[in-house]
Structures are given as structure tokens and as C-alpha cells.
Structure 1
Amino acid sequence: MQNLPEIQATSLSSQIYLRLRQELMSARLHPGDRLKIRDLAQQLGTSETPVREAIFQLVKDGALEMKPGYYIRVRRISLKEYLELRDIRLVLEPYAASKAMPHIDEPFLKTLEDIHKKLIEAERTKDYAAALQHNYDFHFAVHRKSEMPHLIEMIERLWIQAGPLLSLLYPHGHPTYEGRHQHVNVIAALRAKDEAALRRAFEQDLIEGGRKFVEHLAAIESKEDAEDEPPRRSRR
């Protein structure tokens, strides 16, 4: 029997799946964006089969949707769905951060500070795509320090659905805080080894920082509902 070629650690479809997940989580793909398997295969330098497999998996994950006529696009979740995902994140993400705390050192905190500075600068210059990327980088830098891959997988599955919606965050849903930015509070809590403060900072980053975003989403849905209503007949 001839020697079989060495199998790669991850299949091609898995690599494409992970690449597209990153695009979704960091909001580089927007709600309603259409994905064409042939175009993606050409961009990635692969055949259509692994791209199709990756796309179908993301449809199962609820991140993409397949419309009649083999039409695939990024799904825009509703406000109700977003709030449900946020409620789950409010449980999982503070927990992940608390599990990360024992593995945090000063060089890592310096890295977090650099990421946050880049986020603030991107917001100042209205480079919103970069701001969303830095926000993603900040959160997952902390989460991955938990060294709990199954937990990270659960959080990522929430982000691949909610991530594209964050492309609507700027400028109308720009995060605002009554005090200092909650990312600063996260860093301070990690440095002080204060688990309660760390959990509170992650929770408030979602609730307080996301308040204007939720209001903006509600306004969008209200406007769309009004436009969908049939015109009233005038009485004579």
C-alpha cells in the first residue's frame, strides 16, 4: 500500500468556516450582505465545495440565511433576538473574565491598554470598522485568557449572530458611559484582582454601553414596521 499524504490538522472547509466566523464576529460582514459561493472560492483560491460546506454550517449556526433561488446573505437578527443573546452574554462573558483573572499579568494588561487606545482613536477619527475590530479584540483577548475552549466556543456562537448587527452601532448607537469607559474599569479590576468589579465592568459594558444601540435598533424596527403597514383608506 502506498504511503498516504499527511492530513492537515483542519480541513479546508473548517479553515474557511473559521475565516468567515471572524468576519462575522468583528462586524466586517453586515446584515443583508450577499455571499456568493463562486466569488468566495475565487477570493480564497479554493474550489466551491469547501466554501459551500462552510456556508451551510454558518446557516445552521443562524449567522447566515438561505433565501429562495440559492440566495445566501448575512442574517439580520431582530432586536428581541439581540436582547436574548445579550442576556446570555451577561452570564457567560463575566464568568469567562473571572476565569481569565489568574492568568493575567502586567504585559497582558499593557496589551489591553493599547487595544483600548486604538479603539478610542478609531472612534475619534470615525474609522468605525477599525473601532469594531478593536472592540472584538479587547473582549476576546480577555476571554481567551480563561483557557476554557468550550466556553469560548459558546461565546463565539453568540457573537457570530450578534456581530454583524454591531455594524449599525456607529454613529447613532455610539457607546456612552456616565463615568469612565467600562474597558478602563475592566483593566483596573484585572490589575487589582477584583473579581466583583471585573464582572460588573463587563456587565455594564453591555448594558450601559449598549443603551443607545438598543434604542437605535428599536427606532429602526419601529420605522420599518410603520413602512410595512398598508395605507389607510380615507373616509368620505
Structure 2
Amino acid sequence: MKKIICSIIAIIGGFTIATAQPPANATVYDCNSNSKNIYQTLGTGKSIIIASKGFDCSICMNSAPTVQSWAAQNKTKVEVWGAMTYTYRTILPDCSNIASWKNTYNWNDVFMFIDSAEAWFQNGTPKYITYSAIDSSILYQGSNFTTARNFALGSSTVGIPTIQGIEQSNIYSYDGILYLSNLPESVQQISIYDLTGKLISSSPIINTTSQFGLSQRKSVLIIRLYANDGSTYQQKIMTNY
């Protein structure tokens, strides 16, 4: 089985295992030397799902047709990239593996590349990493493709304008309170989600300065604002209490 190397950092009262995080931005190349860049793609309004798949992973093989079908149906809003590796073998795959996978599973709408540095490989496959077109953040990392694609669709800005004037607003959390100030008057509603995509709360916004209580301690939450003209805005926050 492939060795998983972790850095163990001693802390008071125990140990913390530090695992590498996927890169915020990167340029990747397929076997025909075509390249894609994360930030440039997000700049088009399309969100990204990077699917870490192992050529020797049976679960990855079984889910491959579903990934291709969804990628084809949603390619105007979301790009799906395949970060290909071996899950159990210690050697690097090559372009013949890519060609075989593409022919077997018809991955014509998934941009495939060899993840030679295993930048998106996280203790097993399959894994899905969703990048937001709204703020270029990583919204989701996990093995649930349904959750990954829901976040991807929710954070695509293709055909959906961003709320005008939102860049002048302040949105942050402190001591269990979510603070919003200097909001555009067009903002009418706020919804708060956790990283699994579960809706935690949804409330109307009456004033340009508002506060909302947060019960989730030391959690990452997704804040979505909705304006009366159909435009939206999304931001990821960390509760710090």
C-alpha cells in the first residue's frame, strides 16, 4: 500500500497530524501539453471540481461514468478536472493510463492530468475538491461527489451577476456573532451553510448593518447573500470562539 507521509507536530496535551492542503492556484498540463490554470478558469465564472482518482481504485472506476455524465451536463457552469494517480502502487502513472481510462469511461468532458506531485491526493481516493468562482476559495474537500457538485453549482457565477457594491461591505464573525455592515440596499436575504452543504439558517435582511448569532464553534461556514435583482454573493468565514 502506498505510504502516507504525515508531519507530526507535538502540542501541549497531545499531537496534531498536519496534512498537506490542495494548492490554492496551480497550472496543470494534460498529455497533449494543453494547460489549465485554476485562477484563470475561476475568472471565467466557472467553478472547478478536481477529482482525485486512482487508476487502481475500484470505487473510482465505478463512479467514473457518473462523473463524466455530470461534467457533460454542467460544463457551461463548472469544469471538472481529473487529477490522476495510483492509490496503492508507488510508481507514477503515465499517459497510456490516461488514454486507457479516457477510452474506457469516455471522459471527454473531464480535463485529465497526471498528479505527479500528488497535490490533490489526500489519504485515499476518490476525493473531490471544489473551488469557488466567487472568491477563489476551496469550498469542499471530501469523498462525496454529490456535495462537491452542489457547492460547485452554487458558487458558479456564469449568468449570475455579483451584487453591485458588495466589495465595500464588511462581513466577519467574532465571539459567536456574524457581523455585516455597509451592505448594499439591494441585499434582501442571507443563508448560512456548513461545509457539507447543509442549510443552517436563512433570514431576511432589513438593514444594511445586521448581526446574526452563530452556534457553531470553530467551524467554517458559507455565507450567501441574495439581492432583489437576482444577483448573489458568497463568502467563507471561520467562527473563532
Consider the structures 1, 2: one of them gives -5500 for helix-only ellipticity at 222 nm (-39500 (n - 2.57) for each DSSP H run of 4 or more, over all residues; to 500) as calculated from the coordinates. Say which. 2
Origin of the derived value 2.4 (distance in nm of label points 7 Å out along Cα→Cβ at positions 105 and 193; candidates 1, 2): 2
Of the structures labelled 1, 2, which one yields 16 when relative contact order in percent (Cα under 8 Å, 6 or more apart) is computed from its coordinates? 2
The value 1.4 for distance in nm of label points 7 Å out along Cα→Cβ at positions 25 and 169, derived from one of 1, 2, belongs to structure 1
Can you spot which of 1, 2 the value 0.35 was calculated from, given it is FRET efficiency 1/(1 + (r/R0)^6) of positions 73 and 209 (r between Cβ atoms, R0 = 25 Å, to 0.05)? 1
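We did not get these values from a lab; they are worked out from the coordinates using the rules stated. As the structure is a prediction and not an experimental result, all values here were calculated from the model. Cβ atoms are built from the backbone, for glycine too; each structure is taken alone.
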